[in-house]
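See the structures that follow.
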Structure 1
Amino acid sequence: MSDSGKFPGWHGTTIVGVKKDGKVVVAGDGQVSLGQTVIKGSARKVRRISPGGHDVVCGFAGSTADAFTLLERLESKLESAPGQLAKGCVELAKDWRMDKYLRNLEAMLIVTDGADLFIITGAGDVLEPENDIAAIGSGGNFALAAARALMDSGKDAEMIARKALEIAAEICVYTNGNLTVESIKKNKD
């Protein structure tokens, strides 16, 4: 049990988004941990949704049930505003921050439509990361540092994301090398 007496929950993962040369790749590891125990090594934490016929790639860290709730809400927001990722993200963040139920959800999201790349948090943040790299989760800082070091290499977005997660998995005990990788280019309207 945690200090607050709450169930410790499922945690630990690494998600990284890399935008380079007109392509965005979101990659995530597959480890699900409960405390110090690996419960599952092949979870799929990166998904493609298509609200209103516009593809969006999402990666999540934190509680799986909470993340799925947020993904459903995001999909609904994007169906109301097709092709407007920033607007949908801001609307989700506002709801997440203000709604009594949603406010208790423990997850973070990386979302992209191939043009924009955002991190959405429960604090009401919709962040457009610098250097075209987004990273979240327990190994996020390791993956972020590795991806930044690789951006000037000749590697494409997918190779950078894969290598960044490989490095994070070597350092973070809550990250494994079982990857899910989704790529997307800017939607053509």
Structure 2
Amino acid sequence: MDDSDSSLGYLTGQLLVAMPAMQDPRFERSVIYMCIHNTDGAMGLIINRSLESLNFRDLLSQLDLNPSEHASKIMVQYGGPVETGRGFVLHSLEYEQDGTIIVDNKVGLTATVEVLKDIAADQGPRRAILALGYAGWGPGQLDSEIQQNAWLNVTADDALMFDVEIENRWDRAVAKIGIDVSLLSGEHGHA
């Protein structure tokens, strides 16, 4: 990410938090880590919705990889409605390979089979989220949704992303903003 992106109001490296009145069921109570946000559009991964139908061991078996014991602890998450068959690993930056996109100074994004092989062999990133699919927006689309009170943003932190239980991430993200959700609405103020 270019430092000029953050100075222009782009949300790369931050969390998007769905407002309580979010009408789209695909994003209701979602927390999205923003991997890219610029004039060309935006891309992020939902980090608080697990896929009950698939676990990491099963995914590795489908790829003919033998997982270590540690691999069973990694949850497969629903990253968003775009390209749901494609896997993305959001991870700590002590791990990096040729295909890794450095999102900010703490988090990388890798979408290769090699990262899955490394995780299966206990040689992958120390902290990781595996997501299938992603959330994407065209130029100006996310900015428009934010202006329509669909989203709040909050600074991402390792604890919220990697340590907090998946089902508690939305509540923790809202609490981090420091506002009372009962006072939030999706309506614009009118005099």
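Throughout, read-outs are computed from the coordinates displayed, never taken from laboratory work. Quantities reported herein were computed from a predicted structural model and do not represent experimental measurements. Cβ atoms are built from the backbone, for glycine too; each structure is taken alone.
Here is how the numbers come out for the structure above:
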read-out	value
Parent structure of the calculated result 19.9, given that mean count of other Cβ atoms within 10 Å over residues 20-27 is the read-out and 1, 2 the choices	1
helix-only ellipticity at 222 nm (-39500 (n - 2.57) for each DSSP H run of 4 or more, over all residues; to 500) derived as -10000 - corresponding label from 1, 2	1
At a computed 17, 41, 36, 5 (P(r) over Cα pairs in 10 Å bins from 0, in percent, for residues 124-179 alone), which of 1, 2	2
Which entry (1, 2) yields the derived value 12, 40, 36, 10, 2 for P(r) over Cα pairs in 10 Å bins from 0, in percent, for residues 60-171 alone	2
Comparison of 1, 2 - label where relative contact order in percent (Cα under 8 Å, 6 or more apart) is highest	1
Top of 1, 2 by distance in nm of label points 7 Å out along Cα→Cβ at positions 68 and 140, largest first	2
